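A short reminder: the numbers here are calculations on the coordinates, not readings from a lab. No experiment lies behind these values; they were computed from the predicted model shown.
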Structure P
Amino acid sequence: MQLFTLLTTCGFILVIALNVGIYFLIIKRAIRKYVIPDLTRNALDYISYKALGIFQSGDFEGKEKRTFSPIVSKNGSPAADVYFYIFYKSGIEQKRVTVKVETLFFVIRKVKYSKEL
C-alpha cells in the first residue's frame, strides 16, 4: 500500500512538472515566433515577459477572458489559452501588453494582444 501511495504521489508531481514545462515552452515559442516579429515590425524593442497564473487573464476582459477550464475542441483535442505580459520599449518609454496564446494540443493557433502595439 505504501508503494502505491509513493508511486501515485510521484506520478502526480511528474504530471504537474510536465504541465508547467509545457506552459513555459509555449510562452517561449510564442515570443520567438510571433511577439518579437510583431514588435520588430512596429519598430519596438522587446524587453522581457512575465507569466501569469493559471487563473489570471491579465488585461483581457469579457468574452476574450477565458482562464483555466477543461475545454475540448470540436474534434476532441484539448484546447487551452495561455496568458502572459510582454514588456517592450517605445522610444525611451517602457510599456506592457497582455498576450493571449490560443493553443490546440500544444500547437499555437492564434496570438492576440490586449491592446494595439
Structure Q
Amino acid sequence: MQLIEEKTMSTSRWNDEKLDRLADLVSGIAQQVEGLTQRVEGLTQKLDETTNIANGNARVIQALADAMAEAAEERRAAAEERLEILRQIRQQQSEIRGMQTENHRMWEMLLSQRNQDDNPNT
C-alpha cells in the first residue's frame, strides 16, 4: 500500500504549474544555449578573421625577409664588384707608373744622345 501511496504522491507533485515552470526553465536554458551558440559562432568567425590576418602578416613578413636577403646579396655582390674594380685600377696605376718610368728613362737617353750630338767634343 505504501508503494501505491508513494506513486500517487509522486504523481500528484507534478501538476500543471510545476510542469509549466519546468518547461519555462528548459526553454530559458535552450535560449541561453542558443545565445551561447551564436556567441561561439561569432567568436569562431572573429578567430578565422584573426587567423587570416595573421597569415597575411606572415606572408608580408616573409616577403620583407626575402627582399632584405636579396638586397643584402646585391650589396655583397656590389661590394665584390667594387673590390674587383679597385684591384683593376691599382693594376692599371702600377702599369702606368711603369710606363712613366720607362718613358722617363727613354727621354733621358734621347736627351743624352742629343747632347752628345750637339757637343761631340764632350
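As an exercise: Rg and Dmax of the Cα atoms in Å, calculated from one structure in P, Q, equals 50.8, 169. Which structure is it?
The value was obtained from structure Q.
Structures P, Q were shown, and helix-only ellipticity at 222 nm (-39500 (n - 2.57) for each DSSP H run of 4 or more, over all residues; to 500) at -10000 was computed from P.
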